[in-house]
Each structure stands twice: as structure tokens, then as C-alpha cells.
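Below you'll find a set of structures to go through.
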Structure I
Amino acid sequence: MEKYIEKFLRYLEIEKNYSVNTLVNYKLDLSGFSKFLGAAELEKVDYLALRKYLAVLKEKNFSSRTVGRKLSSLRSFFKFLVREGYLKTNPILMLSSPRMEKHLPSFMTEEEVAHLIESAFAKNEKDERGLRDRAILETFYSTGLRISELVSLDIDDADFIGGIVKVMGKGKKERVVPIGDTAIGALRRYLDKRKKTSEVLFLNKNGKRITSRGVRDIVEKYIKLAGIKEGVSAHTFRHTFATHLLDRGADLRTVQELLGHANLSTTQIYTHLTTERLKNVYDKAHPRA
């Protein structure tokens, strides 16, 4: 089993150009399945064995979304094995995925975003770390980047004159995202104050590239400081970015490109979000709602 997993992961990395995070998730999912199989040979895996595996996942109280992701990993894996001739038949074709729970992503109001960002200057606006934190929050809201994309930014990726940021997204696909004057100003103030010389845009206290965990900790700190509602996280900036653009008239295709979504269907969830907002306003405002 392990040798097949390694072949599959190599295929995803070299031919499909998948990101490191995606490869890690695939490896975890497939290793879990391998552990479930034990000494059983892969060639003898059938529909019944897969049903048992699905039952084990449900017993562990995984969410339907997590179970769906694990089954999606297996579908890709078995499809690869059949195509490459390692298996004659695909045992997972008849297995249906669990029905997904649909959750609308949370977002902040414009007032909440402003309050949250201003809280980064609450203690000392001349402090290097405070300037960095403000720059991170401004960049998040201005660009809608994923956390992994933000932490991987180098100074040369930001064109301060042109007002754009070059981003390496999922699947190592490069895209260009506009960045607003407010965020550019925050970045300039941070870099002017920074003592450490580095090509990296955002540094931690040790002068190294800040990690995704480090960024989440920063955002969580200011969420608490600003007293923002529960359910808000670093990723909420991305949801907020998309929602506010659509609320102010941006078209769905443009938002899709800015977010780096491969499929328009991924972006369409934000239209549901704005529709819900319109309905809430209608319910409160219309006398016969």
C-alpha cells in the first residue's frame, strides 16, 4: 500500500503540480486508509471494505465534510491506480459520498473591519511589531489572500507603485492581485521601521519568515482586543473581502480571479451570502415581510 501511495503523491507533485499543503492532506488521508486495511492487500479491497471504512470514519464522529474529503482522496487514488494499470477495477465507483452540510462562510461588516484594524494601533503605533500587525491586517482585507499566500510573500512580490501583489496560489499557479493605497501605506511604514534586512515581507520576532500559525495568533489577538463576534478568524478576512466586493457591485468572474478559485462554483457561495444579507434587510424593513 505504501509504495502505491508514494507513486500517487509523486504523480500529484510532478504532473499535477499540487501544493505542499494539499500533498500533506492526501498523505494523511491515504495513510489513515492504509492503517485501516492493515495487512490486507490493496488488490482485494472491494465495495464492502470501503463501506466498513466509511462506518469507522462515522464512528469517530468526523464531520460529513471531513469524511467527504477523505473519500475524495480515495477516489483520486483509485482512479490513478486503475489508469496506471495497478488495479483492474475501481472499487470506489459505487460508493456514494455523505451529504455535505452547507454552511455559509462568516464575514465582518465594514465597521467591524475598521475597528479590528485600528485595534492593531491601540497600544503603540510606532512599535515595529504593531506596524507589522497592522500591515498584515490591511493586506488581508485589501487582497483577500489565503494565509499560506500571505506568509509566502517576499518584498519583491509587492509593486508599491503599480499597486499590485504577485501571488503564488494553489497548485503553484501565479496570479496578480490589486492592493489598495491604505494597505500599501501600512506596508511602507512597517518596512521603514523594520530593523532586520530580509527579502521576506513579513517577519516574526526572530527575524524569520512568519508562519501561518503566527499570523492566526496575531489575528486572534486583535479579534479579542476589538471584541469582535465569535466565529471570526484569519480566513474570515478572505470571506469579507469577497462579500464586500460583491455588495458594492463587483461581478462574480472578477471576484473568482481575485480569489484564485479554479471553479466559479466555489465563488458562487458568496452570492448566497449577499442574498441572505439582502433578505435580512428586507425582513426588517418591509412592513409586510
Structure II
Amino acid sequence: MDIESDFYNYSFFTNDNDEFGPVYHSVKLIASDLDGTIIDKNNNISEDNFKAIEEIHNKNICFVICTGKSFAVCKNICSQFNASYGVFGNGTQIIDFKTGQEIYRNLLSKQDLLYAVTFAKRLNLHIHIYTDTEIISEHLMYMDLRNFFKKQDTRSDLKFKLVDNILDYISHNNENVFSAIVSSETSLKEFENLLLTDKNIVSTNVNKRGNYKDCTINKEYEYIHISPKNVDKDIALNFIGDYLKIDKKNMVAVGDNVNDLEMVKNSGFGVAVNDAYNELKNVATYVTKKTVTEGAFAEAVYRVI
């Protein structure tokens, strides 16, 4: 059976009066980030977004969740959306929800993880790591604390393990680690430069200050997401595209953060929500008029279907 035949060949376009000019493709896949795109900072989801997801399914379009979160964090919310596929850890893991099978994973090697964590410890930076089911940290402060609070709202399967010294713990245990997060209230530029000497990892710096303040924990900081090389949401969509024989020009990607940049830039129709980072807006085909709270994702969906 041809997998591609499962998806309806539905045209999307911008009209001739649109500032972007006419664009004609056929939508076979819509990929979206979660936090800041479908889910707002208060962990609420607009009813319009739920209706838009239902409409995606009604038109037999493949719906893919693309998130920096681990599968354990958002397993329950993905089931509510009845997504076809899930991209987790910014592309370190891909789940086929129709079969329940993992179809891709890319772990950090122990050597590379120790390399990054050693430098982070020397600079007295906060570190936490993600395994299949756990966040491991010395104490909860930044994104790990945020995930702890989010767990209460989402009833996720994620567990939290606190250790005395994370470098020692990694050295003496063989955990399957998808990614590491290094956070600080001060600049991480020095640490980021140190990471450049390891060609087996990739890092993404995210600013959570000013307009992007983390309201869940009421704190401003920045963090660096560390994952194996050749991992990002765009590469994950390429994998799914090959798996389903869907061309990137037939994909729509919606996001709000810098880790969405490549998938938004390289998809047939890339959307940044109204309250997205400016870096993402600069590469998007379309920026929504509505914010995430107002149903920006739904606006994006109805724009193309």
C-alpha cells in the first residue's frame, strides 16, 4: 500500500492581492510547535485551535507535532490532538502515533555529554538532561523547574531525578540521553564558544528575557539546548517526508521560537505566530495577526486549507 495515498491532495494558496503573491501547492502535511504556538504561556489551548486540528483530520492531512519537549512530557497532549507523528527533543526522537512505534532516535554519546557537562560545571552553570522518561538535575531552577510545574497541568509521564553531582552521575551511569539543557541568568556566550570545538553536537541558544520572559516560573534567563549533530526539527521533517514520500513544498510549518526557524524557512509555507521571536518572523512566509492565546495556530491552518 502506498503510504502517500492516505493523504488528500488539497490545494493552498495566497490570493493575488496578498503581499506574498500567489502560491499554489497541495497541503499534505502540517507541522506545528506546541508551547507558544498552539499552547499559550498559561498552558491554555484556544477552542479555535482544537477545531482547526479537527479540520486538518477531516481533510486527511497529516498532522505532526514538532516540539523541543521529550515524549514523556507531552504524550498526553499529543493524544488529545490525535497527531499522526510526533517529533520530540527538537528531532532526537520521532514517534509514529498510528502504530505507536518509534521510527527514529538519535542519542547524545556519553563522551559528548561529558564534554558539555564538564565545561558547564567549570563555569558554574545549571544543567539538566532528558532521557526517555526523566529529567535529571541537581536541583530545579530553569527549564527543569518549568517542566515540573507544567507536569502538574498536563499530567505527563515525566519523572524527575535529583542527584548530588550531575557530572559524577553521568560518569557512573549509562543513561540514554536525548539532550542536555544548560541555563543561566547571565550570558552563555563563553560556554557556547567552548561547545564549538565538539563537532558531534549542535547547540541552540534561546533568550527568555524581556518579552520572552518565562512566566511559568517568573524568571528571566537564557538556555542552550544541546543535542547530537544533524538534529533539528527541519531535518526531522525531511525524514518524515522521505518516510511518507511527501515533498517539503507540500508541507506547512508553524512555530514561534528560534528552534522552529529552519523548519519554517524550508517548508512550502512557513508561519510564525504573532508573538514569535523576530528571528522567526524574518524568515516566515506569513505572520499571523492573532497571538497564540487568540488562536494563531487556527488562523495559520485556515490560511492554507
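Since every read-out is calculated from the coordinates, none of them should be taken as a lab result. Keep in mind that what you see is a predicted model, and the values were worked out from it rather than measured. Cβ atoms are built from the backbone, for glycine too; each structure is taken alone.
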Among I, II, considering only relative contact order in percent (Cα under 8 Å, 6 or more apart), which has the greatest calculated value?
II
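Taking helix-only ellipticity at 222 nm (-39500 (n - 2.57) for each DSSP H run of 4 or more, over all residues; to 500) from the coordinates of each of I, II, which one would give -8500?
Answer for the origin of the read-out: II.
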One of I, II was used to calculate distance in nm of label points 7 Å out along Cα→Cβ at positions 41 and 257, yielding 5.4; that structure is I
Out of I, II, which structure matches 0.90 when FRET efficiency 1/(1 + (r/R0)^6) of positions 33 and 241 (r between Cβ atoms, R0 = 25 Å, to 0.05) is calculated?
II
Can you say which of I, II returns 19.6 when Kirkwood radius over Cα pairs in Å is computed?
II
